[in-house]
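All of the numbers you see were taken from the coordinates with simple rules; none came from a lab. The structure displayed is predicted, hence computed values, not measured ones. Cβ atoms are built from the backbone, for glycine too; each structure is taken alone.
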Structure I
């Protein structure tokens, strides 16, 4: 599973990364988590606001910080 955190490093971006890493650990899955901080790369995902959460190439969230439970649900849905 490939997960990307889109954001320039603001507090919300860091919170999303923390929640995502914790969700992955709690689910006990193997996932590659990448931080995308370059504006041009972020714009490729066609989001208006950061932070963004991309799972397996699909934008699942943008402009907010989902909690761990929401992230676990998104990850589980992406595994089906």
Structure II
């Protein structure tokens, strides 16, 4: 397995863990953990896409990470 494969696999795995935990009601879709898993996972997947020079996935994962970050910020601000 190459460095790029490892980075991409970690990222995609984190996103899938967040999806699984949310789907089976182990975490709420507004929880900090859900957003953090998506932010970090998408960031890793975006970096892997950069290493692969795959523009469509760079856009997808970069957007995913930014939207999840905005969701985390909104959630933290609402709880204050």
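Work out which structure the value 24, 14, 8 belongs to, where semi-axes √(5λ) of the Cα gyration tensor in Å was derived from one of I, II. Computed on structure II.
Here distance in nm of label points 7 Å out along Cα→Cβ at positions 8 and 64 was derived from just one of the structures I, II, and that gives 1.2; the source is II.
Taking -13000 as the value of helix-only ellipticity at 222 nm (-39500 (n - 2.57) for each DSSP H run of 4 or more, over all residues; to 500) derived from one of the structures shown (I, II), identify that structure. Don't skip to the answer; put the middle values down first.
Working: I: -13000; II: -29000.
This value belongs to structure I.
Structures compared: I, II; top value of relative contact order in percent (Cα under 8 Å, 6 or more apart), i.e. the largest, recorded for I. Sorting I, II by mean count of other Cβ atoms within 10 Å over residues 48-55 from high to low puts I first, with the largest value.
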